[in-house]
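Every number in this text was worked out from the coordinates using simple rules, so none of it is lab data. Computed from a predicted structure; not experimentally measured. Cβ atoms are built from the backbone, for glycine too; each structure is taken alone.
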Structure 1
Amino acid sequence: MAEVAVLAAHGERLYVVIPVYNEQASVGHVIRDWVSTLDALAIDFRLLALDDGSHDDSASVLAALARAEPRLELICKPNSGHGKTCIFGYREAISRGATWVLQIDSDGQCDPQYFAAVWRRRTRAPAVFGVRLSRDDGFGRSVVSWLCERVTRALSGASVRDPNVPYRLLRSDLLAAAIEDFPSDFKLANILLSVIVQRALEGRVEFVEIGFRRRAGGEPSVKWAKFAMEGLSLSRSLWRSKEHAAARARAVAQL
């Protein structure tokens, strides 16, 4: 109970943005797991689930959960991909009065056991990022994350850590400034967001070491055969967006 008292947010509201695409096998467990964790920490929270045009029963599962859990809101939208869905969700959370915005994925890999440490760090920094030190989803995924970090650093000029991690807590005013005029053609949007925020705040970002679980079900949205294509697309997008990232970083740094 002492920890709950310390972690309780007075006058703060957390919005958890959860993009969903064909995750009927996992999303129910994810919602219940996170509701239980956030309740235990006495946080004023809302869950914002964004069904990105799923072809399975994800939307039906979420609709049933939302009827039983008033703090869960479901938005169904046409498919636009993970990155654009995240940006859409961030804007929706900000418009609803979020103080803090957390993004997690709906496949069960984001383990809520690490969130207490993330939430504590918000008193020391306006941005807290998870850093995946261990992954239960295979060595290959660890290699992809390592390569993503190296490519992002080389092409953006920013010293980023784990730029595509979905486990990130951002103060809403900082987030709003970071995603203003966000490039609509930047597919891996969370990587550009990491570049902007980590470049703007430099040593003022807090990092929490996390483990990444295996998927609870379903299939990853990016198959192995597409990783090379995604890497090439990322490289081109980062290069084209260098000036935008620098300008947004300067705006964020002034907050």
Structure 2
Amino acid sequence: MPATTPNPLSVVKLGGSILTGPPAYQRCADWLRDRLSAEPARRLVAVVSAQLGETDALLAAAQAITPEPAPATLDLLWSTGELRSVALLTLWLQRAGVRAVGLNVHECGVVAPNGQRDAATTQVKTLRLQYWLTRYPVVVVPGFLARAPFDSLVTLGRGGSDLTAVLLAAALKADGCELIKDVPGYFSADPNRVADARPLAALTYDQALTLAAEGCDLVQTAAIEAAQRAGTKLVVRSLDDQAPHTTVSDHVALVAQTRAAAAV
């Protein structure tokens, strides 16, 4: 089997902040359907998070039983949130007339060989994904999770669906890695606090990491670091195709152009 599919491929991460209930899943399915309608040859890997608030609710349920849940058991409980999202989005896609398949953590190829939440050692085995991408235009996979030794599972840290998307995009040699959020990318300041905060069209990896270190959790730090190691360009955006977005890459010239335009 070839290392990559012959079709253009995008990895699209749909975060929990936009998966707020049935209408939101339907909206995401319709958005993916429209993407395929505009470019029928493209293949899409949709990485999904748990529905908004579900990870915290599952943690609270575990802590109501025992204040310090065993990490492996908590990971098992948390995995149900992502798997539920996989199934729901797949069902909405099928209802929208899209040929889609949903995979579980043991099928999607993300592997933590030492059983640790270590982004640098997490691997992706693409054989099964390549198989499904030759048969379905949309493959839905869980973010946040990796297969660990003896077919157990481990989570990849809060915000780990960003990391899943980056790892898959790099391994599959996708020509796009889009992180869909509830805001249209990065801003010059917190738009909830600063009225004249302006959207940023581009950032370098180092600039995004600096923002993360200063408390901006828009994209998981481990995901930015993984993207930088692999040279995977990120597009941080909302579902609104008309809204601005932010490209994160090592393209310093593009960032310089953005600053010059902002100064005009």
Structure 3
Amino acid sequence: MAVRAEQRLRLLAILVLASALSSAPALAGEPPCRAENHSIDLAGDLGSLRQRLREGGDITIVAIGSSSTSGAGASAPDRAYPAQLERHLAQLWPQRRVKVINRGINGEEAADMIRRFGEQVLQTRPDLVIWQVGTNYLMRNEGVGGYGKTLNDGLDRLRHGGVSVILMDPQYAPRVLADPDHDAIVALIGDTARQRQVPLFSRFQLMQGWVKAGVLWSQMLTADMLHLNDWSYDCIAQSLAIQIHKNTKD
């Protein structure tokens, strides 16, 4: 317990530093979006979505998750990542009508979302489900516990529904980094995706790349040092659209 307390104190310094940096003057204009990040690759099976594209017709996608899916921090609902993803995919698939349904609810954990899979996800007969997980569990619990079983139970439910699935891991942000278990949760989600051959969109890795490239916290996050802003939601949507398009080509 003493070691964990020491870790929390040390990592709390990240928040203090981040807060100071967020109040510093931002660079002129928005940073360039590094959307086509070749280190982010949706390795896994998107077969049912690919088949749907071959057959023609409309494409329906459900984005389910917590506040960073619902759009907390965005200036308007149409600036959340699901709405922006719909626009970017419509540009990449001009012959298709693309609909992205936002099923994000602030504060939910994976187990809460699984309870909504039937009525709010599978009943819409989606061609793809994007399941954003990990952040709220990480911030409310110690260790990874039975989180792997929860993820596998959810993936079983979605796979039995016959839809393609993409997992999205936590955001790279000071309040996430301040938890000593953040590496374990990110690794668990990645390992589960590989074991189940489910595509993983590593938001954590993508946003970490932005910071390494010099993007300031204040340019990519709101003042709470957790939620995304319009720029980061759009850049995530662009990157995700590029990878979905690339991984569904014949």
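Of the structures labelled 1, 2, 3, one was used to calculate relative contact order in percent (Cα under 8 Å, 6 or more apart), giving 32. Name it. Show your work: numbers first, answer last.
Working: 1: 23; 2: 20; 3: 32.
Comparing all candidates, it corresponds to 3.
Matching task: 2.4 is the computed value of distance in nm of label points 7 Å out along Cα→Cβ at positions 163 and 179. Pick the structure from 1, 2, 3.
Details: 1: 1.9; 2: 1.3; 3: 2.4.
Among 1, 2, 3, the structure yielding 2.4 for distance in nm of label points 7 Å out along Cα→Cβ at positions 163 and 179 is 3.
Who wins on distance in nm of label points 7 Å out along Cα→Cβ at positions 51 and 67 among 1, 2, 3, i.e. which is largest?
On the way: 1: 1.3; 2: 3.1; 3: 3.9.
Going through 1, 2, 3 one by one, distance in nm of label points 7 Å out along Cα→Cβ at positions 51 and 67 peaks for structure 3.
Upon calculation of distance in nm of label points 7 Å out along Cα→Cβ at positions 131 and 187 from the atomic coordinates, which of the structures 1, 2, 3 produces 2.9? Could you put the intermediate results ahead of the total?
Numbers: 1: 2.9; 2: 4.6; 3: 2.2.
Checking each candidate, the match is 1.
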